[in-house]
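Okay, got some structures for you below.
Computed from the coordinates by the stated procedures, all read-outs in this text should not be read as laboratory data. It should be emphasised that the depicted structure is a prediction, and the values quoted were computed from it without experimental measurement. Cβ atoms are built from the backbone, for glycine too; each structure is taken alone.
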Structure 1
Amino acid sequence: MPGRFFWCELMTTNIERSAAFFASLLDADILRPDDGSPVLFVARKNTESILFALLAVEAAPNVRSHWIGYLTVPDLDRALELTRERGGDIHVLPESEEDARTSGEPRFAVITDPQGAVINIHENVPTSVPETLPGLGEVAWYELLTSERYSSGAFYQELVGWEIGPAHERPEEGVAHALFQDGRVFGFLRDLPAGSPVPPHWAFFLRVPDLEAAIANVRALGGFMYEDPALVDGGRRVIMLDPTGAPVTLWAAL
């Protein structure tokens, strides 16, 4: 189904530290590929049910730990045209349709949207609307923190057909718009906080059983508060930073 995020990864400047952090925070296991690939998987305790991946990136002055989400689009080539037309950037080009048929893998590309948020876009990936609340450790809420709400909203509306709700003021957070797909709200598009140390980005909120306990755990593990807890549709969420500087975005049901 176009317009759904189906996977996310943390690109981290210290993969072992990130692995230890999330294993403790989520009471999860860390799975290591047998082939020695530079990727680790965070999985539910005592299972091989993977929640998300950790990939190592080299630390540099302009490189910090960050998340990237995988979004389905109806037409990859049109999505790339739209990205160029609206002033976004393309960082990884897709393989040809012939090569994709040979490999049997979906075509994808990595882009930054016109305001600079990075996403990985895929076509022909089967997804479905979850009928139940996401499990613990799974993504339960999405937010795009951006420097220009109306341009961002118009881009994603044309890219995947999301409905963008009207602007509404949120205490201490600026202005937000609800994001809808098939009549269901799944997140916010909102102002990037003034003076933010990170550029526009997507935030993927992991479900935890108890938000206050999770906040205390993040602090005990060396993280710190970025934005205070707040109510959103169906729950409360918080944005913190982990010891590598990556956003730690958590959500708990009401």
Structure 2
Amino acid sequence: MKNKLAVQLYTLRDACKEDFPGVLRALSVMGWAGVQFAGFHDYDLDELKAVMQETGLKAAGMHVGMDDLFNHTEKVCSHARLFETVDIILPSIPQQLQNEDGYIKIKQQLNQLAAQLKDEGFRISYHNHAFEFNTQINGQSALAYLLNPAQDNDILAEIDVYWVKKGGYDPLTFIQTYAGRMPIIHLKDMTNDDKQSYAEIGTGSIDFVPILQWGEASGVEWYVVEQDTCPTDPMTCIQTSFNNLTKMIEQ
């Protein structure tokens, strides 16, 4: 299972801007199996690919914004091919679309894109925050609407367990619906205080062991750690999360 642990590089965005190849090498030395891209910070992609090959790191999908996803689709696919990943994930949607009409439009667009790219083997997923729980569509949250596990819905889930808990739901209960429809899950912990802010895995209020067990039984291919902001050096936070995750796996 350790070969399924990856870091969402948004966590290390400042370090990546300064020395992207160095960050990749450091994560490999730390023991991570993969990274999930969130932009390339103007680095030469062939150079980054060479470092991935050098270190043995795999690409655990790519987070791609709406403009690139819908208006520069071939460029996105070429990046995915280069880094040998089939997973393209929409990480969020802008505030002006966070309403019933917006979600309906996004669901249509993502399904059209998924159908367009399916023959090439690409998968389209959506990464949640908590704001999707604020809108109801046909008696369900906008997130449940987007990710409805129906045969005619090709949008896969990339559930972020922190944001589910922030939205008032139990993460383990919530993810049950997406067995076989969630190739990648996002892991971040929540502080044990009134702030409910981001925390390193194993230091907060989320019980990850049953989530990991569910993942192994339910088709999860990558466990991606993301910490949007860190109280100390982000690389130190990532080290703490890795140490605690590996202990959980060994239980």
Structure 3
Amino acid sequence: MKKARKTRAQKDRAEALLADLYAEYPNPHCELIHRNAFELLCATILSAQCTDVRVNMVTPALFETYPTPELMAEAPIKHLEELVRTTGFYKNKAKSLKETAHSLVQNFNGEVPQTMDELLTLRGAARKTANVVLGNAFNINVGVVVDTHVKRLAYRFGLTREKENTARIERDLMGLFPQESWADLSHLMIHHGRGPCKARFATPSFHPICMKYGRRCTCVKETQKRSESSSSTPATSPREQSSSTS
């Protein structure tokens, strides 16, 4: 995937945002608990339409029973389904785990491949999953993980004009941020998106990062709305004040 072309000013603004995110969240990390690339690959497959918290509740028993691709490839599909049932779409996910393990054994000597093209041959491993594995298991940055939080914040911060097209959003982010930061970038934005800049909230957080960089952020919109409301309220004359207190 080619990076989108960006101006120096756009890159400078993005790098300033990155520095502020690092200052706010000094330990960006993958929240899927794993001990190796195979476990991260499986956990990421299970994370589709499921929270990391739920996945982390399921994977200990899964990996205790089937810790290697060889063992998982031979696992009874019904048992896999039971182990991953609470992650949702468990039949498809169990099938993806079993077929992925079989592919690793047959095509990659039981090892998780370290290239995007090879990872994309595995069932259940789309570009997002491949980026997670490459960036976090191997420290290889070939793209940016664009999940629902990254998608939302990229639009709110004016880093992209896209709201839904993940491929275009990824290209925009790749063009703005240094390549060595791509894995951290997604974690930083996810931390912020799960914290002060949620998709929905009753009251905006008015977080300093949102206030500084938010171009389509609810915090900024609410501030503008309050400012406009305040400026449109007619001032009360001294005489009116006197009458109202008499």
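helix-only ellipticity at 222 nm (-39500 (n - 2.57) for each DSSP H run of 4 or more, over all residues; to 500) computed as -18000: which structure among 1, 2, 3?
Working: 1: -6000; 2: -12500; 3: -18000.
Going through each structure in turn, the value belongs to 3.
Tell me which of 1, 2, 3 gives 9.2 when you compute mean count of other Cβ atoms within 10 Å over residues 32-39. The partial results should precede the final answer.
Details: 1: 9.2; 2: 22.8; 3: 16.5.
Working through the options, I get structure 1.
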Practice prompt. Could you tell me which structure in 1, 2, 3 was used to calculate Rg and Dmax of the Cα atoms in Å, for residues 64-207 alone as 15.7, 52?
Written response: 1
